[in-house]
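Once you scroll down, you'll see the structures, which are given as structure tokens.
Nothing in this text is a laboratory measurement; each read-out follows from the coordinates by a stated rule. No experiment lies behind these values; they were computed from the predicted model shown.
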Structure P
Amino acid sequence: MSLLLANNRTFGNTRLDQFLSYLASENTGKKFSKIALSLIVPLMALVIFLGLWSVGAKNVQTSLGVLPGPAQVWEQSVVLYQEHIAEQEKESKFYERQEKRNAKKLEKNPDAKVKIRNYTGPATFFDQILTSLYTVGIGFLIGSIIAIPIGIMLGMNSVLYKAFNPIIQIFKPVSPLAWLPIVTMVVSALYVSDDPMFSKSFLTSAITVTLCSLWPTIINTTVGVSGVSKDLMNVSRVLRLNWVTKTIKIVLPSSLPMIFTGLRLSLGIGWMVLIAAEMLAQNPGLGKFVWDEFQNGSSNSLARIMVAVVAIGLIGFMLDRIMLMLQKWLSWDKHAVLR
């Protein structure tokens, strides 16, 4: 028995020594520092920010009451979720009643014409998030389809670049609030239909996003293409590659990082522009939600607007991360670091 206890004690001491050696090793220190920098430090900063927000909000008095702190914003986010669930239940019951009513009608008369009506309840906060994502996605996609080819042509032809650069520099800083009235009038004049596929408010918001998100992609694509190694371009001439093959095989892979930089900037600008466009065009998205709550003026309006602000920020951050992951997946440099 004593021998067994001695062996256990020796084994325990050995494991303890190994654990202490592991903690003292240089690699462990580096790993801990990396974890601290990537996780602990941001969490501490977030806690400090929430604390300052909570203390500072109590000292700001508005016409609708005290500025909401993190607790009030969280409370309203829960309320918005509950409203979403309740509205989904109402929609489900509506279709159930309609289906039963039509079934009874057909049972009495198989040739009877039944009416299928869509649920017309109010859009919830989460429905409006999806609407905003869809709108910015369409606007950003159209803008990218236009901007990337233009950037490639400008980057490969210095004469075209000199011709179009003044136009780009003039229209690049134009505010979405300046584009919106023009887009609204053009859409109202040209998009005339008794049974429209898209609402005019959606088209107005999407086109405004497109116009404002073009320029970063055009500029960065042009810079990326014009910066392709001269040696690679000389190789394409030696191989007598045609314009399309040279663009696909040499130009695009080499300029991909700059193109994605432009796409990330364009998506960020498009997301910011969308909120203002939805406010004025009354497209049923997050911008309209913020405007409606501002007009509502209830005691909970400020907290609900803050929920929307946080949601807008988080969604913008996630969209940027998605673009970074897409860049890493498509890029030839698989060791690219996400930042």
Structure Q
Amino acid sequence: MNNLTLEDIAEQCGVSRSTVSRVINNHPNVSKKARMLVQEVINQTGYQPHAAARALVSNRSWTVGLILPRSVNSFFTDPYYPSLIQGIAQACSSSDYTFTLFLMREKEDEERIFHRISRRGFLDGILLQSDNIGDSLIDKLILSDIPLTVLGRPFKSGNISFIDINNVESVEKAVDYFIETEHKRIGTITGPLNTTVGIDRKQGYMNSLLKHGFTVDKDLIAEGTFTEESGYLGMLEILKAKPDAVFTASDQMALGAMRAMSENGLRAPDDVAIIGFDDFPLQMPAYPPLSTIRQPIDEFGNEALRMLIDIIENGTEPARRVILKTELILRGTTRKRIN
């Protein structure tokens, strides 16, 4: 049955070949009755259109690209990126799109990759991981008119479609929990502060302290890079200020922070409580089990691709905005709330 042609489908349905083609390519000018009839025969026969023919008829490549920025030096060790890619790849598969990955490690890669992806017909759209302050690639992509969805809030949101999680609110709730469980010296190891995710998570930390009447103490704040080593070094710095709780902007940094605590004879949650961010599988499990903020990474990948397809099919205006919710997961590194 896989050798069926459009003519075979048309004959079985009693419609023209062009009608079958329009149904396969989701063209709007087809009657509801004809569309249902063609779809029923396709489902019964398991017919799969030839990819090259489909692209030729629709003037689309049915391929989208994911661009990860130059800052991704820890691509193969940070669990965020494999989880993100898996979620997007699964969404592409279920939507009959091919998925292409572009990694930018050097500034020169930006020009080379942009030259490739801006060629007409090469890609239908782009998913771009939000990068550092001053990144010029977003501006280039906007000017090129390539359908674009940014993963994470961009610095210049303007007329750009993007998807993100509620970073500020999520961290605010985590620090609220520290305060509710009677912690007084609450520190944080932030993400890179030249990224929106780093800035937003720090803002959530500060919002919670200020609304509860706490003073923001710079000695309780260290900047990290989402790596375990930066969490270790950040915690060594913060320990000088004697915290009793620390929020880390990633689980990887939480592991490093707990290692620094252990080397100094401290334990969570008795000496210093810890909450991380991500809830992805860790290379080295934490003990006690890590309290964290869970990201909906599967939903993130699905929603990002759905947004991009909407832009491809319906245009860039108006800009789309999707903010997904997270969940605070309490485990062994935090005290229990006393009711």
Structure R
Amino acid sequence: MVPTFVMIRSELAFASPRKLPKPAELKGRVVVLDVAFASEASGGGFSKLTKPFIDKLGSRLVGWIDHHDHLLHAEYSKDPRFVLRTKAQHGACPEMVTPELVQRIGPVDTIVCHTDFDGLCSAAKWLREGVEPYPGADDDARAIDTRIGTPSATGRRIDRALRARPRDTALFGLVVRHLSTGLADASLWEPIDAAAAHLEAIEAITRTIAQRYQVFSLAKERSHLLPPTCDKLAFVEATPEHATYDKTTLLLAGQERAPIALVLDMDTVSLAASFDSGINFLTLLGLSGGMPTLVSVPKERMKDIVTVLGITSSDAAKIRV
């Protein structure tokens, strides 16, 4: 039986932990979906980014639903507006957006959401009063966000478009519209597929960069917090191709070569490991929040990474540290 619901009408605002909208520009009652509390890696951290946003919204903030780890979750655990879990508890955010939660929080005027499939699907599901946009949408969000399992053709189709146009707010709005109507308007696939087509050229560049990966064996003196099986590192520098490649695909290519992938870009170092690896980069690097198996930090922290991962001095010299 197809569930029935009354479509909620809300404005959309798109965000990331380091780029939150101005509270004064958000209409009425606000719910935040799939936006992590900022950590030190976000440039300013919680105290300069997240907390001022929360404080300025005040009572207009009626809900914050998120599944990223953060040390300050405990501080907000007694506030019923905040439904905060870890990545291990919920691999993706849409599964947290239930009919009961939407009903408890009540009508909202503005939805602030993250701009990946996970966040946009969460927004669409909120608009549908907690009903999945299509059967298996929650599973797709989990597979896409954790990179474990295979998303459906529908989920992959949308994800590829978003990865090809990661800053296209018009595309974000179109995706939420398409999902919120249960994919009812087939014509909306045309601009989504057109965006996804651009990913092919980006993937070609990414494959070329991946050919430069170097695999290093990590010293036995590496941090005791690293699982014993994490004894190798795949490293590549992508600065020459800055802003023209797909970092997710590049990191996954590194993980095919070693348990840990490290990508050095113009001013950022990104580390990734499989979702079930047991690695927690947040603990290793002393970060207050984010994804335990995927972090990006300023390039200045490379020396810390060399130390905790146990990259030998000879290999560190190869990556110019």
Suppose you compute helix-only ellipticity at 222 nm (-39500 (n - 2.57) for each DSSP H run of 4 or more, over all residues; to 500) for every structure in P, Q, R: which one lands on -9500? R
When Rg/Rh (Cα atoms, Kirkwood Rh), for residues 138-225 alone is computed for each of P, Q, R, the largest belongs to: R
From P, Q, R, which structure was semi-axes √(5λ) of the Cα gyration tensor in Å = 47, 21, 17 calculated on? Q
